[in-house]
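Next up: the structures, one after another.
Taken together, the values in this text are just the output of simple stated rules run on the coordinates, not laboratory data. Please read all numbers here as calculations on a predicted model, not as lab measurements. Cβ atoms are built from the backbone, for glycine too; each structure is taken alone.
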Structure 1
Amino acid sequence: MPLMVLGGVVFSSLLFVVYTLVRYFEAASPLTQALPNLRTSMEAKRVQLAEYEQRISDIRDAILQDEANHTRIKEWLRLLKQQNERLQALQVEKERIAFKEQIVKGEGDTR
C-alpha cells in the first residue's frame, strides 16, 4: 500500500511537471512569435528617437544663432541711434551756423 501511495505521488508530480511545462510553452509561444515584431518596432523607435534628438540639437543651435543675431541687431540699433543723434546734432549745428551767417549778413546790410 505505501508503494502505491508513493507511486501515485510520483505519478501526480510527473503529471504536474508535464502540465506546468506545457502551460509554460503555450504561454511562451506567442511571446516567441511576437519577438521579431517587437525587435523591429524597438529598432524603429530607436531610429525615431535619434531623429528627435537631432531635431532637438538643431533647434538648440538655431536658438543660439537667433540669440546671437538678436544681440547683434540690438548693437546695430544702438549704433544707428547714436549715429542718428550725431547727425541731428550736426544738422542743428549747421542750421545754427547758417542762421548766424544770415544775422551777420543782415547786420552788414543795415549799415
Structure 2
Amino acid sequence: MVELDDVPVWFKAVYWLAAEIEKIADCNVKVEVKKFGALGFYAPRNFAFVRKHKSGAQIKIDTKKDWAVKASVANKADSETENGWWGEPGVYWKAKVNDKNRLLQMAGILTRILKARHQ
C-alpha cells in the first residue's frame, strides 16, 4: 500500500484539482496516469493533461486550443504551442502546487473546457 506521504506533491495537487472540477461540473472526473509522465483528466473523454514542472513545485496543464477557444478561456492561457496537443495547436497554464487560489482558478477554467469538449 502506498502511504500518502510517499505520493509526490504534484500528484496530490492534480487529484485535488480533479475533485474541485467534479464539484463545479457535477460529473465524475477520472485521473489516469499516462506512460509519458503525465496525468490525464477524463470525463469520460480526455480534456486536459498535467505534467510536473520545475521539480514538482509547479504543474503545467495542457489542452487543445480549439477546446479552449470554444470554452472562451484561450485568452487566459499562459502560452500557446503550435503542435502541443498531439500535433495540433495547444494552450497551457502553469500553477504552483501550493497556490490554492490559482488551482481554484484552474478548476474553473478546466470545467469550462470539459463542458465545451463534451457538448
Structure 3
Amino acid sequence: MSHPATLKAETEALCHDIKQLKQKLGTKPIAFGDAQRLWNSVYRPKARILAEAMLSYVPSGDPCIMVEFEAGDRRVIKSDAVNCIEVPLSEELASVHLGTVMNQLRDLTNYLPSEAGA
C-alpha cells in the first residue's frame, strides 16, 4: 500500500493536470481526439491506480464502496469512483466527466490518514 502522503501528492498533481486538460478542451487549443488519447493513455490509468490505492483506506461500511467479498484483511470492492474513471470520454461530456473524476479523486483523499496518524 502506498504511503498516504504520496497518494495525496500524486492525486493533487494528477488533478492539476486533468484541470489543465479540461481548460484546454474548453478553450480549444487541443483537439478532442488528442485530449482523448492523452486521457486514455496517461490520465485514466493513473487515476484508476490512485483511486484503487485510496479505496483500500475506505472502511467496509462506508457508502462510497460496495464490498462484494471480505475475509480477514482481504476484500473485493466496487466503487463509483472507479466506474466513473472507466467511462469512455465523450466530446459532449468531456468537461463534466473530467470535473467529476477530479472530485471523486479529491473526495477519496479524505479517507487517507493524516501524517500524524500515518
Open item on the list: If helix-only ellipticity at 222 nm (-39500 (n - 2.57) for each DSSP H run of 4 or more, over all residues; to 500) computes to -38000, which of 1, 2, 3 did it come from?
Closed with: 1
- [ ] Looking at mean count of other Cβ atoms within 10 Å over residues 12-19, point out which structure of 1, 2, 3 has the largest value.
- [x] 2
Open item on the list: Matching task: 13.1, 44 is the computed value of Rg and Dmax of the Cα atoms in Å, for residues 44-99 alone. Pick the structure from 1, 2, 3.
Closed with: 3
